[in-house]
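Only the coordinates and a few stated rules stand behind these numbers; no lab work does. All of these numbers come straight from a predicted model, not from anything done at the bench. Cβ atoms are built from the backbone, for glycine too; each structure is taken alone.
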Structure P
Amino acid sequence: MPLLVDREEPMPLEEFVHSRYIDENYELCGGELVAMSPARVSHEMVVMNILYLFRSKLFGSPCSVFPSNLGIYFEEDDSFVMADASIICDKSKIVDEKCVRPPELVVEVLSPPTAKYCFGRKRDLYKRFGVQEYWIVDADKKEVLVENFVQDQKILYRTKGFVKSELISELVLSLDDIFEGV
C-alpha cells in the first residue's frame, strides 16, 4: 500500500499545491498525504500501450488523452490525484492548465503497493465526484476491469479478446495490444 504520511491535521489542497509534495510523487486524498511508489517496467509498458491505443482511436475527436502527470484536482475533498491515463472530452474541465473537474474516463494500472488504494479510496473518490468510467488494469494477471459508474456496471475482461468502453464507443481495444511487451 502507498505510504500515508503522518500529520497531526489534514492538509488542505491549497497548502498541498504550494508545497514540495506537488512536485514529488505524492497524492492528496481527503487531506491525507499519500506517497506513491515508483512504477515497475510492466506497469509503464501497459500505460504506454493504453495511451497509444487511446490516442490512435480518438485522434481528431473532441476528446483528449492525458498521461499520468496530469494532476486532477478535487477541491471539495482536499484531494489531488494523478491517474495513469485519463480522457477529457469537455474542455471546460481544464482551467489554467489544470484538470479541475473529473475526467470522463480514468485508467489506473495496478502495482502491488497501490492495488488496495486504487480499488478503495481512489476509486471511491472518482465515483463520488463524477468520473463516468474507471478502468483498473492488472498487468500481472493481464486483465482489465471496466467499471461504468453511470450505469452501475462492472465487466472483467481477461485472457484473449477485446476491452470495450461503454462510454466512448471508439474505444474497443485488444487485450493483446494492451499487454504487448509484458
Structure Q
Amino acid sequence: METPKLQTAQAVYSLKNFTVLLVDDYEFMQDLCASMLRAFGIGGIMVCNSGAEAIELLTITQSQARNNSVKGIDLILTDWMMPDGSGVELIDWVRNHQSDQIRFTPIMLLSAFTSEDIVGIARDHGASEALVKPISAEKMAARILAMIDNPRPFVKTATFFGPDRRRKIVPWRQEERRLMNTEQVVQHNERL
C-alpha cells in the first residue's frame, strides 16, 4: 500500500518520517485529529491530554533525541483551553526553552473560540498558526503545508520569541530608519 502524501501546486510531500505532538484534553478531538494526520501520511503521532503532560513528553523526547535514540517532534498541535496546562502556557514554555530543537518547533493552536483576540494572543505568544474548531482535514492540511512551504523567520526581542507575526510584505514608502550595518546588528543581538 502506498503511503499517503500531502500535495501543493509546487510539491508533493511524504510525511512518513514526520512526528506530530497532539495536545488536547477531549478524546474525540484527539481521535479526529489523529485520523486526519494519519490520512496525510504522517508517520508519528504522539498524544497528550494537557500542556503539563506535553511539557513532560517534550523534555523526555528532547533528552533522548540528543542520544539519537528518538527523533524529535516536528510539529505541535495544541488545544487552547485544557486543565493542567493551557495551550498558551505550552507555547510560552516551548518558545522560552533553552534547546533550539524545542524552541523552533512549529506550533498550531486549535481553538473552539473564534474571536480575533484568541488568534492575536496565540500569535503574540509565538504560535505559528491558529485554526478554529470545528476543523476540517482540508484546512488542517493547508496550514501544515503553509508552515512547510512558507516558514516564517523567527524574531527575538526583549519580550517576544517566535515566528514573525507579520504575514504581508508591504513596501515602506517613507525613509527606512531600521537599516543597520553588520556590526550594529551583532551589538544589538548581544544586548538581547
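Of structures P, Q, which gives 1.1 when distance in nm of label points 7 Å out along Cα→Cβ at positions 47 and 103 is computed from the coordinates? Walk me through the numbers on the way to the answer.
Values: P: 1.1; Q: 3.3.
Structure P accounts for this read-out.
Comparing distance in nm of label points 7 Å out along Cα→Cβ at positions 63 and 143 across structures P, Q, which is largest? If you can, show how the numbers build up before the last one.
Values: P: 2.4; Q: 3.1.
Largest one: structure Q.
Largest in mean count of other Cβ atoms within 10 Å over residues 15-22 among the labelled structures P, Q is structure Q.
Of structures P, Q, the largest value of Cα Rg over 2.2 N^0.38 Å belongs to Q.
Once distance in nm of label points 7 Å out along Cα→Cβ at positions 135 and 167 is evaluated on every structure in P, Q, the highest one turns out to be Q. Computing helix-only ellipticity at 222 nm (-39500 (n - 2.57) for each DSSP H run of 4 or more, over all residues; to 500) across structures P, Q gives -11500 for structure Q. When relative contact order in percent (Cα under 8 Å, 6 or more apart) is calculated for each of structures P, Q, structure P gives the greatest result.
Work out which structure the value 24.1 belongs to, where mean count of other Cβ atoms within 10 Å over residues 79-86 was derived from one of P, Q. Attributed to the structure labelled P.
From which structure (P, Q) was distance in nm of label points 7 Å out along Cα→Cβ at positions 71 and 95 calculated, if the value obtained is 2.8? Intermediate values should be presented prior to the final figure.
On the way: P: 1.5; Q: 2.8.
Going label by label, the one that fits is Q.
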